[in-house]
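Some structures are shown below for you to check.
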Structure I
Amino acid sequence: MGFFGFLLLGLLAGVIAKAILPGRQSTGWLLTLVLGVLGAVLGGWLGSILFDRGLEEFFSIQTWLLAILGSVIVFLIFGALRRR
């Protein structure tokens, strides 16, 4: 997957994670992109450690599930830190 494909994956995973989480996350599109990319990296890392499968192709369902799961985790951590 190329650089721009990874950015698009992170942005879309961040948008989906924001839609999944309850409440209102007041983040703009740039912060959503950054948190989504961080979530995709985290999801790929966790997938490679736990399941021996990381991020693969852009159109792989495994890639999307790992990126969304990682983005949800990153958004939860960001929300917890922001409330403090």
Structure II
Amino acid sequence: MNGTISNFRRARHHTYDNQMIVVVESVKTKEDAEKLVGKTVLFNTGKRDIKGEIRSAHGNKGALRVLFETGMPGQAIAQTVKIE
């Protein structure tokens, strides 16, 4: 299953550089998103894979909050990730 990185998880004055919001086209509700909690997410930078884990749903429309092991580059926004 593939997803698209939407943005960093952020607040008004703070950006969490290792947490991203991922949108999956086949997931439309919060209940469907909660079924994916705990799965592994891989982002390929070209040199190596950055591994993350789905921690929770984000909002009511099925977005996912993913915690990655390291900080993510800004170029990762709008790129695809692989959900295993």
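Using Kirkwood radius over Cα pairs in Å, for residues 21-60 alone as the calculated read-out, with 11.6 as its value, let me know the right label among I, II.
I
Please state which of the structures I, II yields 0.35 when FRET efficiency 1/(1 + (r/R0)^6) of positions 13 and 37 (r between Cβ atoms, R0 = 25 Å, to 0.05) is computed from it.
For FRET efficiency 1/(1 + (r/R0)^6) of positions 13 and 37 (r between Cβ atoms, R0 = 25 Å, to 0.05), the value 0.35 is produced by structure II.
Ranked by distance in nm of label points 7 Å out along Cα→Cβ at positions 29 and 53, which of I, II sits at the highest value?
Once distance in nm of label points 7 Å out along Cα→Cβ at positions 29 and 53 is tallied for I, II, the winner is I.
Assuming -26000 is helix-only ellipticity at 222 nm (-39500 (n - 2.57) for each DSSP H run of 4 or more, over all residues; to 500) as calculated from a single structure, say which of I, II it is.
I
Read-outs: derived from the displayed coordinates by stated rules, not from any lab. A quick note: this is a predicted structure, and the numbers were derived from the prediction, not measured. Cβ atoms are built from the backbone, for glycine too; each structure is taken alone.
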